[in-house]
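Structures follow.
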Structure P
Amino acid sequence: MRSMIFLLTALAVIGLAVWAYRENYQTQAVINETERLQREIGTARARLSVLKAEWAYLNRPGRLRDLADINYDRLQLLPLTPDQFGRVDQVVYPPVNFDFSGAVDVSSDGDDQ
């Protein structure tokens, strides 16, 4: 009986060792994948910051004005003036109908004092 317990204990230890070995390698693989993804994220953020800087450089008002002047014959672009916009009183708003039929009056007349 004693040898059977020793054998089962040895098999349990071997089984746990195999399980720990596999878990260790799976953990290392996940850590490597995470590090790879972090590097990709860092690279993508660096590219994004470069693209934002390029966009800001290309959208400078002076540069766009010069491009509009150079391409005036083809594009017929004119500067915006205030009279090209409408006024607020020219906007037609749809009528708003509120239904107060089920409302409760909670106003105070000052009689509570």
Structure Q
Amino acid sequence: MKFSAVVVIVPEEDENRAVEIVKQAGATGITILKSKGLRHNERKTFLGLGLERKESVLVCVVEKQLAMRILRAVKIEMKLDLPGGGLAFSLPVGSVVGIGLEQMEAFRREVEGEL
């Protein structure tokens, strides 16, 4: 079985919604990291400081075929085509340890359900 890491970066206030979308699309586990985002065209406050945006970074390792399903769902539901909506991408994973048999079986069922 081949795996991909899916990374979804959304404004902190959209975190719960993004988690639900990722879970409904087939992820069995999600790690959430808190972060701050800066943009290339950031606005300055009256003190000359940049405005930082609080963001949540969701990371999940899924079976490769599920990665595209998750990315499509997040793109549509979170409206990532709009400015400031967030960013999502996947990366191939060469080796994985720590995924239990139960998760592997869940991935297999999800993928077989797609075929």
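Every read-out reported here was derived from the displayed coordinates using simple, explicitly stated rules and does not represent laboratory data. Everything numeric in this text was worked out from a predicted model, so none of it was measured. Cβ atoms are built from the backbone, for glycine too; each structure is taken alone.
Annotations for the structure displayed:
- Structure from which 0.50 was derived, FRET efficiency 1/(1 + (r/R0)^6) of positions 1 and 57 (r between Cβ atoms, R0 = 25 Å, to 0.05), options P, Q: Q
- Distance in nm of label points 7 Å out along Cα→Cβ at positions 33 and 105 from the coordinates reads 3.2; which among P, Q: Q
- Comparison of P, Q - label where FRET efficiency 1/(1 + (r/R0)^6) of positions 17 and 65 (r between Cβ atoms, R0 = 41 Å, to 0.05) is highest: Q
- Looking across P, Q, the calculation of mean projected area of the Cα convex hull in nm² that yields 27.9 traces back to P.
- Structures P, Q, by distance in nm of label points 7 Å out along Cα→Cβ at positions 9 and 89: label with the highest value: P
- Ranking P, Q by FRET efficiency 1/(1 + (r/R0)^6) of positions 25 and 73 (r between Cβ atoms, R0 = 25 Å, to 0.05), the structure that comes out highest: Q
- Identity of the structure behind -10500 (criterion: helix-only ellipticity at 222 nm (-39500 (n - 2.57) for each DSSP H run of 4 or more, over all residues; to 500), calculated), options P, Q: Q
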